[in-house]
Each structure stands twice: as C-alpha cells, then as structure tokens.
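Q: Okay, got some structures for you below.
Each value in this text was obtained by applying a stated rule to the coordinates, not by laboratory testing. Nothing here was measured: the structure is a model prediction, and the numbers come from that model. Cβ atoms are built from the backbone, for glycine too; each structure is taken alone.
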Structure I
Amino acid sequence: MLELVEVSKSYGSRRAVDGVSFAVPPGSLTGFVGANGAGKTTTMRVVLGIVAADGGTVTWRGAPMDAVARRRTGYMPEERGLYPRMTVRRQLVYLARLHGASPAAGRARADELLERLDLGARADDQVDALSLGNQQRAQIAAALVHDPDLLLLDEPFSGLDPVAVDRLTELLRDVAAGGVPVLFSSHQLELVERLCDRVVVLAAGRVVAAGEVEALRQERSRGRLRLVVDGDAGWVRDVPAVRSADVDGPTAVVETDEPQALLQEALRRGAVHEFSPLRPTLAELYREVRA
C-alpha cells in the first residue's frame, strides 16, 4: 500500500501541498481530482522523489519510499517525455531493458502493450510522426512496460478519443486486478466515477474528501430522497420532517432526517410508486466539498 501522511511542500510563500494524507491500497483504482493548481502533480512528484517534501512521510508497503521502490514504480508525467526521433517499439524495449528485462522479454511486453492500446500498426513509427493522442498512448505504454508494482498517471485520459479511453480503462482495470495500486489524476469526473474504487479530492493543496466513491456519495446524500406518488405531491411541503422539497406533479425530491415519517404519511395518502435515496454524482460531490 502507498500511504502519505501530512505531506507538505511549499514554493517560496506558496504552499502547493498542505498536510496531505491518503492511502492507495493494493489492487485499487484511485482517482486524484482537483482544479488546476490544487497540488496533484506536486504530490505525485513528492511520491517519486522528483521534489523533496518539506514535511510528512511517504511509505510503500509499510517502509519509507526509497530508490528501490521508485524504480519499481510506473509514472506518466504531465509533461510527456519520450524521445521524438526514436521509434515507438525501440523506445519501449529500451525502457524495459533499463529495468532489467532481456531484449526478448522487453520486446514481447512492448508488443503486448502496443496491441492493447491499438498502436501495433505504428510500432515502427517515430514518436514525432504520431498524432498527439497516439503519443499519449505510447507514453502510457512506457509507464507500464516494466510491469511496475505501483502506477502513477498524471492526466492519462487527456486527449484520448472514446475508443482509446475504453482501451485504457480495460488495461488499467487489468493492472489493478493484478494487485497493483493505481493512482491517476483526471478532470473527467464521470470517467473517474465509472472507473475508480476510491477518490481523493484536493483543493488548494488540502485533501477535502477521500475514500470509497460509493461511501462518499452515501455520506453526502444528506437525507435526499425521491418520492413518486399518485396525484400531486405538493403536500410533502407541509410534513414537519421535511426540510426542503422540490415538487413536480406526483414527483418530489426532498431532504429529511426522518424518512420513515415521510413514508408513513405518503402511504396514508395512497400508493407510493418510488421512495429511494438520491446520492450525489461525483461531480456534485466535488462541487460541494470545494465550496
């Protein structure tokens, strides 16, 4: 497990990361979300030792993150860093060999990743001959070619078309299913909600929400319910247990701390066709915790 405890980093008078604490368990896909400048990239760079933290600890499997652990980490930076005049396959094999793979093993792994990311036909093209989306896929393959024990990806879905997004989603799920903790940043909150087990939300360098996506949605539901009855539901506004109500004919969206009292009143008045909790989407949760 990757764990950060009270990690801080300042640049002059600006505190980019301010007491950040969270964990990425084995086999989990964790979304790292926040506005531009929230501290996501700086946090990843601290984990990788690219920049030194001013305070706090980063541990991997219960021990301080060290050079050995970092060599077994796959990382895709926000700034892409492949050699533009080298062919895609040759570059991936080179990177695999830097991590100890034989030429044959490196080529086999490179070809496997290129096929999965729909780049097999471009394997012998130079990187600078690829479209930006294909360069992005090649960069993702570079982060995975040495079969890392930990994977950090900074905006991996940026610039990808829907088919490429689906391919990368399948690949990341398979990587996580093999027990690898995966942390990736993204502004595509619908994608994070669909893909991730867990989420960490940063705002101004601080963690404002962290945990399992469904648990956070449930926690933030605040007693919001959808009620559908026969006839007009305007009567819900007069129920003492209801804090607020938005009524549209037979449908009402309400906030209440006493759902059973509301349900009993609805049943007393007639048939109830729906009585269900309304949990916020990740986008709604994100806007709420940043407010």
Structure II
Amino acid sequence: MLKQERNIWVVGGDLRQVELARLLTDDGHWVQTYAMEHRPAPSPLSGSDTLRGVENADCVILPLPATVEDEMLNAPLSGRKIPIRTVLDQMRPGQFICAGKVNLPVEQYARSRGLTLLDYFQREELAVMNAVPTVEGAIQIAMEELPTTLFGTRVLVIGFGRLGRLLALRLRALGAKVTVSARKYADLAWIEAFGCCSEHTGELDGWLGGYALIINTVPALVLDRARLHDLDEGALVIDLSSRPGGVDYAAAAELGVKALHALSLPGKVAPATSGKIIRDTIYHLWQEVGQ
C-alpha cells in the first residue's frame, strides 16, 4: 500500500468503482467521484456534479471498460450520457490517467492531448485475479439455471486460458464431468494432466450432443448455428467472452437454445473484491512509474 496522500478522481463506472473510491478514501487519499449520482446510499463518498477541479488531480481513474458505445463514458450509475472526450478535454497535458479496456480511438485522443494514460485491464495480475469472481459467477449462474446438480453433469469448457483453467479446476472439484477444448496441442496435454477430457476446438462439429452445460471463454464465434443445432434439448450455454461474444445468438433464439451472455461478472457478483483488485493494480502501476 502506498502511503503518500493523493488527490484522486474516480470518474464513472459501476459498483466496482464505488468500492474502489471507498478503499482509496480509507487509505487516506482525497477522493472525488463524478458520474455516480445513483450509487447506493448511504455513501460517505464526495461527489461532484461537474468536472471542475479534475485538472488538479494527481490521478484520474476511469472505469472498466472505460467506454460504452465506443464514444460514451461507461457510467451506469449516472443518469447522463457523457462523451468520453468531454471528460478528457477537462484534463491538463501530462495528467496521469488509469483506465480499463481502453479502445484505440480513446487511446489516440488521450495521446493527442498529451495525457499519460495507462490501461490497468492489460495487467496480468488483474486478469488473473479477475478470473476468480468471473468463474464463481459463471458457476452461480449454472447452479441457478440448471435443473440438476453440477455433480455428475457433463460440462464442456471452450478455451484453456485463465478462465478455462480455473473453470476446469472448480467444476471438477464440484464433481462435474469436465471436458475442455483448446487449439494448442500443449494445452490439450495440460487439460489431460488436469484430469479432464480434451477436445480440439476446431473439431467440435458433431460432438456437442450429451453436454448439459457449455461455457465459452473464447472471444470468437465458436458456437455457430451448426454447432448450436447439435446441442441436446435443454442444454445451457454460458458465454463469458467479451462483446460480440462467441455465440450466434440469433440462431440460438431460433433453435430454442438458452444462451446467456454473462458480461462483467466481477462487478455483478463481487464488486467489493473487484474494487480491491483494481485498487491494488493501480498501486502497482504507480509504483512502476514512480508516481
């Protein structure tokens, strides 16, 4: 934990950013929030209706993701639509900004204004720790939606990245019969070493019958119409990949397949934990850049 007191603005975001602002305040920083008018009450946080004074902040923290609809500040706790450029235009050249999952146009605009922007979503420690509440949230959804226990249920996890690995471990611990698909032969070997069955993601056609639950972690279209057609009646699909997702949702609706796009689970199932993860990651960034 950094001991130096800082002037910090937390701008936009969901319950994760509310918790982040609270943690920073508890750490002794002076924290101002903006675009959080509808945060849960009671709240001891200081909020501003304008960005007046943001140019004096030692650090401005934008949400994860920083924007929605590409151009708008991600601010679900505000009743307003705020162009991200309106926020950036209030900042002084050289000002330090931390933001999550910044798209290229926003990154380029910040650079053109001379702002120092660091994307905390690109940090490996955040990605790893963020996978934990994501996996727990996916399992919670499965337990709520399936008419059976996970124990004894045949489950396919598509992808063997951070989420896929944790899902395989957690689901096996609950007694599910877990198969994991991947494209790399090294990953297929690790899947077998984990005690799971393995499939090649490129060779799933015709092999999806028999799974009661399919969880996709791959940010590409892997469950197209043909593969969805292969699913047994009543199978549940949970898609954890970022927009636009890895499922043909139009085809799923036509075929009667229940496919749920479970986005931003850390902020929904564990906002307090997620806020702490973001805070710790930002502290790491400050230490590395000498802030």
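Q: Identify the structure, out of I, II, from whose coordinates Cα extents along the principal axes in Å, for residues 115-250 alone was calculated to give 53, 33, 33. Intermediate results must be reported in sequence, preceding the final value.
A: Numbers: I: 70, 31, 30; II: 53, 33, 33.
This value belongs to structure II.
Q: For structures I, II, which has the highest computed value of FRET efficiency 1/(1 + (r/R0)^6) of positions 67 and 219 (r between Cβ atoms, R0 = 35 Å, to 0.05)?
A: That would be structure II.
Q: Using distance in nm of label points 7 Å out along Cα→Cβ at positions 19 and 163 as the calculated read-out, with 1.8 as its value, let me know the right label among I, II. Working shown, then result.
A: Numbers: I: 4.9; II: 1.8.
It must be structure II, since only it matches.
Q: Which one of I, II has distance in nm of label points 7 Å out along Cα→Cβ at positions 35 and 187, as calculated from the coordinates, equal to 1.2? Numbers along the way, then the final one.
A: Details: I: 1.2; II: 3.3.
Traced to structure I.
Q: Thinking of I, II, which structure, once relative contact order in percent (Cα under 8 Å, 6 or more apart) is computed, gives back 16? Kindly include the intermediate steps, with their values, before the conclusion.
A: Details: I: 21; II: 16.
Corresponding structure: II.
Q: Quick check for you: by percent of Cα pairs over 22 Å apart, for residues 51-130 alone, which of I, II is greatest? Let's see the in-between values first.
A: Values: I: 38; II: 20.
Answer by largest value of percent of Cα pairs over 22 Å apart, for residues 51-130 alone: I.
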